[in-house]
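**Q** Scrolling down, you'll hit the structures one after another.
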Structure I
Amino acid sequence: MTVAAAVNKKSYYQSRKTKQRISKWVVTLILIVGSLSFLMPFWWMIQTSLKSLTEVVTYPPTWFPKKFEWSNYKTAWEAGNFARYSANSLLIATTAVLAHVISNSFIAYGFAKIRFPGKGLLFSIILGTMIIPGFVTLIPQYILFSKLHWVGTYLPLVIPGFFGSAFHIFLIRQFYLGIPNDLVEAAKIDGASHLYIWRSIMLPLAKPALATVAIGTFTGAWNDFLGPLLYVNDESKYTLQLGLQAFKVSSGVSQWHLLMAGSVMVMIPVIAIFFIFQRYFIEGMNISAGTKG
């Protein structure tokens, strides 16, 4: 190799490394800007919850409180009856989680490990329901629940979960497909029933997928506003989302510091649950996405 060729090759690699370094910095900068754009509303909510009303309405607005008003949280908690609403939301969310985890994991087991005629067609129909907008079935569901005399109770918010969810069935089925069939066949040889196999073998192995379903269900039920708005008409049964809206109306839109304090309190349980179980959530999504049907 000539000296000129060696120099050109060295220049090529140096230029390539420089381009890779620049690309890395550009991607990092884009991620930082994107992260800040998502975090900015949360920071605005938190810092507003720690300001006095006078400071909130001051123009131009400030990004940091001059004095941290921690009493805003106590005032919002007591004035908004958040203790009662938190108990109601927790009851609905935990019941919904149990319903979705049990029903979807059981249905997914049938599609993943049991052979029966028309299984592929039936599974395709279930997946097809995912493209139907929820608002299309809103009125028929309300009429059905009204005829069942469920309006005014929590039943319309939790009972549908016992009939499965197309996305969650698909998610858990994909995870089950990654579990060797030899385990199921060996259990059958030992005389185990499908119920025993599902309960004692599949569920313990599917913890990441079940955690993903549980987190998604809890978040959806906890943050649900439309469902309780339609079916819950007794203030004593209000969830946190309805209570927050009622607190906004009763206290007036000018009480932004208390409203933001209430919003922070509503948001904390969901964030805490995600960070506690995020390892299972990420693992479940990765394994389910990487399994072929």
Structure II
Amino acid sequence: MAGLGLTAAAVAPAMAAAAPPEGKLKGRLKQSVARWTFPKQSVAQLCQTVKDIGFSAIDLVGPEDWPTLKTHGVFSSMCNGAELGLTKGFAATEFHDELVQRYTRHIDLVADAGYRNLICFSGNRNGMDPQQGLANAEAGIKRILGHAEKRDVVLVMELLNSRVDHPDYLCDRSAWGVELCQRIGSDHFGLLYDIYHMQIMEGDIIASIRKHHAFFKHYHTAGVPGRNEIGADQELNYPAICRAIRDTGFTGYLAQEFSPTAPDPVASLREAIRLCDV
């Protein structure tokens, strides 16, 4: 862990130097923004913000808000609403029956709305051996996998840190998540590689992306430390990271998931979008 600050992604250049000129985005890497990061804007207002900046998607949106997105021509890049929260997930068999019921219904909602990605979580360890958690998660996911494949919906499990934000969360290392993907063996299950969380847990961001990108269906951003803006005041080199993602041939979405601290949060989002527009 002492080498976290020495990874290839660890020295951030000045944002102004990395940002492309004003104008239309290159769009080689599709971007979105997490709904929860703009609590003072309504969904309709956030849709307008997205369009004003020049991208086209919002992350972590449930069925109740999809009609608003459709009205504004904005895509739901990661759907939610089937989960039982972050702590009660597929690693615990006592939640499987309820999760299967909820996800089966939600898979249909996602597919019928024309969307594709649906988030899921491992839940907490609660003293469980990680290998037992793998076996449990595999069994639970496989109960809904056939339906997801039939409806062409991708189940995406998020990697979260257990050191700072989510104590005891099980899917807190890329190796654990990759092994789960290998056990399940379907293009309709993969990982949400959260760059902020994995920098805290293991570093080696670019190396991990190059090695395991086949299992990474979606990406999230935020600055380390603090989970705030992704510019020069934090340790990750987001232009380099985004070039690495782009160079894998990734066709999914990278979602901005930082908590803005600047007086103008829209300006922070605009700057982050341009920083990652490689």
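No value in this document is a laboratory result; all are computed from the given coordinates. Since the model is a prediction, treat every value here as computed from it, not as a measurement. Cβ atoms are built from the backbone, for glycine too; each structure is taken alone.
**Q** Please state which of the structures I, II yields 2.4 when distance in nm of label points 7 Å out along Cα→Cβ at positions 35 and 123 is computed from it.
**A** Going through each structure in turn, the value belongs to II.
**Q** Ranked on distance in nm of label points 7 Å out along Cα→Cβ at positions 163 and 195, which label among I, II comes first with the largest value?
**A** Structure I comes out on top.
**Q** With distance in nm of label points 7 Å out along Cα→Cβ at positions 107 and 179 coming out at 2.5, pick the structure among I, II it was computed from.
**A** Label of the source structure: II.
**Q** Any idea which of I, II comes out highest on relative contact order in percent (Cα under 8 Å, 6 or more apart)?
**A** I
**Q** Upon calculation of helix-only ellipticity at 222 nm (-39500 (n - 2.57) for each DSSP H run of 4 or more, over all residues; to 500) from the atomic coordinates, which of the structures I, II produces -23500?
**A** This value belongs to structure I.
**Q** Once distance in nm of label points 7 Å out along Cα→Cβ at positions 91 and 131 is calculated for all of I, II, which comes out largest?
**A** I
**Q** Here is a follow-up. Can you tell which of I, II yields 17.9, 53 when Rg and Dmax of the Cα atoms in Å is derived from it?
**A** This value belongs to structure II.
**Q** Between I, II, which one scores greatest on distance in nm of label points 7 Å out along Cα→Cβ at positions 147 and 211?
**A** When distance in nm of label points 7 Å out along Cα→Cβ at positions 147 and 211 is calculated for I, II, structure I comes out on top.
**Q** Here is a follow-up. Taking 27, 19, 16 as the value of semi-axes √(5λ) of the Cα gyration tensor in Å, for residues 99-266 alone derived from one of the structures shown (I, II), identify that structure.
**A** II
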